[in-house]
Structure 1
């Protein structure tokens with residue numbers, strides 16, 4: 001993928017302001033797009049957009065294809081005649097700074113159920129036919145997902161491994177009976193997906209209309225408690241009772257002496273190969289209909305991944321297993337053409353990972369926060385290649401300010417010397433350095449543009465609870481911030497409209 005020198009901001013839609021406890025795809029999302037455009041940025045990076053499960057992580061979703069119903073905007077549902085102002089009169093008062101997932105999810109379920117009831121009484125033929133067309137076009141994943149969610153609800157929300165045997169093992173007669181007796185609930189799940197994709201598609205088009213590309217995210221692994229594993233058990237390492245035999249993780253390192261035990265089921269890559277990687281092709285194609293560029297999470301897993309027996313308590317005892325490698329990417333490229341993929345190549349990287357990334361000319365990632373042990377560190381800007389995406393930090397890192405306030409003195413000293421700064425305005429000093437690098441894409445989390453500390457951190461890998469909660473204040477976007485980002489984009493030629501002129505001038509030399 002050839003990158004055009006530009007810049008962007010990382011912010012998940014859940015972090016947007018709004019009155020319903022969580023960011024959504026309504027008016028504040030459009031205001032956000034306007035802000036990015038006014039600041040002369042041309043990239044908006046988001047996290048996975050799927051329906052989150054236990055722990056509220058966008059990297060552990062109930063489906064690799066579905067959208068998160070919690071992102072559906074009530075304001076837009078009112079515009080569509082699917083809600084009335086009266087439907088929102090009992091809206092709870094939510095915290096503007098943090099997402100209370102428990103209360104928020106219950107509220108969203110309530111208003112979505114009201115929208116579905118309005119739809120069932122609707123005579124809007126265009127809306128009805130649009131829903132029917134969506135259901136037919138997306139049936140390859142939507143039928144399994146809606147049935148999965150309906151069964152899960154009927155079982156009190158427990159993992160499908162704890163469902164009655166007939167439902168867990170896909171007994172056709174029992175599934176038909178369930179379908180017949182739960183038609184309304186199953187249809188409501190399809191309807192919520194219709195609403196999500198209707199709203200997301202409109203927002204995506206609005207972004208593209210403002211010359212903004214959306215960078216999405218595909219986690220390499222899927223959650224065990226998902227419609228994907230339940231409906232496609234032959235594609236994963238599951239035993240006769242359809243429970244994982246081996247799971248994903250990463251081995252011990254300096255930061256984690258016992259490694260990280262993710263627990264995701266591992267793919268039977270031989271089974272995927274026999275289907276010509278049909279499931280993966282559908283997954284990537286579906287994602288690229290939602291976004292313009294994909295960050296492929298844990299890219300190194302396609303070269304080799306850490307396999308842990310499912311009964312082990314930590315990731316210490318595991319082994320490296322060869323991934324699908326070039327065969328996989330050859331098939332994907334043959335089916336989909338150019339690969340607009342960013343390879344998340346962080347962590348323990350070996351030569352085979354680098355070779356795989358370079359063969360397909362995929363840009364890797366550089367996180368500047370990782371660079372301050374020595375000047376020869378590849379994460380410092382003077383060591384970047386052009387074909388990479390440079391960040392101050394990601395959703396898994398502390399904010400720049402939070403990192404600086406807790407970093408070892410030796411790292412802080414090198415950081416101040418490298419940036420020629422006092423540390424007083426460390427977030428913007430680091431942003432400026434990333435923007436000034438040769439990296440084709442420069443991206444920073446919104447928290448860093450706001451110079452926020454540790455309290456605004458999005459995620460602590462390996463920590464249960466307290467993650468994914470941060471929300472941007474409604475007052476964060478202002479003329480001063482816009483002017484500051486626009487100035488950086490001007491000074492370092494990251495304005496999309498200036499890129500061709502820059503290229504013409506550089507070609508002369």
Structure 2
């Protein structure tokens with residue numbers, strides 16, 4: 001489903017907020033100078049064929065697996081073409097793994113381990129992509145579904161979200177099978193077909209199937225992170241952002257009523273006026289902020305923080321109120337510390353000279369871990385009062401996830417795999433402000449993480465769902481190497 005804020009925007013917002021905070025505390029108005037970080041290639045596993053990865057990813061990009069919210073507009077032939085492509089491109093995987101089609105269009109691959117007592121590792125990806133926004137086609141340097149390489153970058157819709165990670169997983173499994181690697185721990189590869197519209201017909205049935213079979217994943221790795229070249233001015237060194245939690249989601253419909261009739265004799269308070277007052281109250285009274293949720297992120301960067309920022313961000317017990325005010329003043333940073341309120345749809349009235357008896361608005365809430373759908377509803381009902389009807393809108397809603405551990409052996413595996421592939425990067429846990437398919441595993445899996453083994457500056461990482469989505473050609477081998485190491489490192493020691 002569409003993410004509320006992409007990695008680049010969120011990370012940039014944190015950095016800007018922190019920079020201004022440091023400057024304010026120091027009583028200075030000058031800006032903080034930051035040197036541009038020079039990236040270095042990732043460390044590769046022996047025998048990785050980066051060219052094959054690039055060729056296969058380009059071919060996958062050229063399959064336009066776009067999904068629309070109106071499911072009747074979606075052509076299953078596009079997804080089935082991806083099935084055929086995966087089958088022809090990864091023969092060893094399809095010969096030696098059990099391949100199941102779930103709900104006609106999603107895939108579940110099982111690479112059976114030699115020790116049935118070990119809980120499996122689940123690697124998640126999805127085949128579908130969002131459409132290119134109409135009217136922006138010419139803003140792309142190349143056709144969004146061409147899979148072309150320009151200036152050492154592979155362009156195309158889905159390179160980052162999520163065909164790049166999908167192809168990297170498949171290449172890693174094919175490589176390890178070719179090397180006659182035998183896992184002791186079973187590896188499950190869950191590939192959805194409708195993540196961008198909620199995953200209800202893809203990832204959810206896969207998760208339900210595994211739950212019904214009594215599968216209890218040791219840990220799950222899905223999308224939701226990447227390696228930022230730097231998060232200036234926090235640090236000029238690369239940061240591997242790993243999702244350890246994600247926000248929940250709910251849409252609420254607010255309905256106000258009033259006397260109808262002719263506009264020439266209006267009442268003192270109309271339905272639209274009552275609705276407008278409720279909206280104003282909502283925006284003026286957001287859910288409480290909790291800047292403490294960022295403490296693990298800041299702590300992980302402590303040794304690399306700019307010295308002027310370290311005392312501000314490493315001592316939230318003291319500086320928390322100040323940082324809360326600071327972050328609350330910018331949409332990008334405010335979204336990181338509270339449940340957000342966004343009025344997205346308003347209806348009411350059908351004619352200029354007729355007073356409507358009813359007016360309504362739909363408000364979208366992205367729910368910070370620690371809050372809940374119920375607590376959001378309780379909050380808004382207190383704010384708008386009894387005269388405004390509040391009901392859930394649409395089918396899509398989810399609770400925020402729990403926090404996955406950063407002290408567990410599972411975290412150690414993903415951290416080690418990242419450090420072996422991107423040795424210059426510091427690994428940092430963070431909260432994804434959107435939602436992913438991994439939420440369907442929350443009630444029966446162990447730790448759930450999100451990470452895609454690609455590097456980029458903020459402009460590149462912000463291209464997810466936007467114009468110019470692309471990856472660096474130099475990341476090809478590293479992406480495959482990361483998943484090879486992840487699978488190896490996840491195996492129990494003899």
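Nothing in this text is a laboratory measurement; each read-out follows from the coordinates by a stated rule. The shown structure was predicted, so the numbers you read here are calculated from the model rather than taken from an experiment. Cβ atoms are built from the backbone, for glycine too; each structure is taken alone.
Once FRET efficiency 1/(1 + (r/R0)^6) of positions 134 and 302 (r between Cβ atoms, R0 = 35 Å, to 0.05) is computed for every structure in 1, 2, the highest value turns out to be that of 1. Using relative contact order in percent (Cα under 8 Å, 6 or more apart) as the calculated read-out, with 28 as its value, let me know the right label among 1, 2. Matching structure: 2. Set 1, 2, criterion FRET efficiency 1/(1 + (r/R0)^6) of positions 62 and 238 (r between Cβ atoms, R0 = 25 Å, to 0.05): the highest-scoring structure is 1.
For FRET efficiency 1/(1 + (r/R0)^6) of positions 214 and 230 (r between Cβ atoms, R0 = 35 Å, to 0.05), the calculated result is 0.20, so let me know which of 1, 2 that is. Only structure 2 yields this read-out. Computing helix-only ellipticity at 222 nm (-39500 (n - 2.57) for each DSSP H run of 4 or more, over all residues; to 500) gives -12500 for which of 1, 2? Answer for the origin of the read-out: 1.
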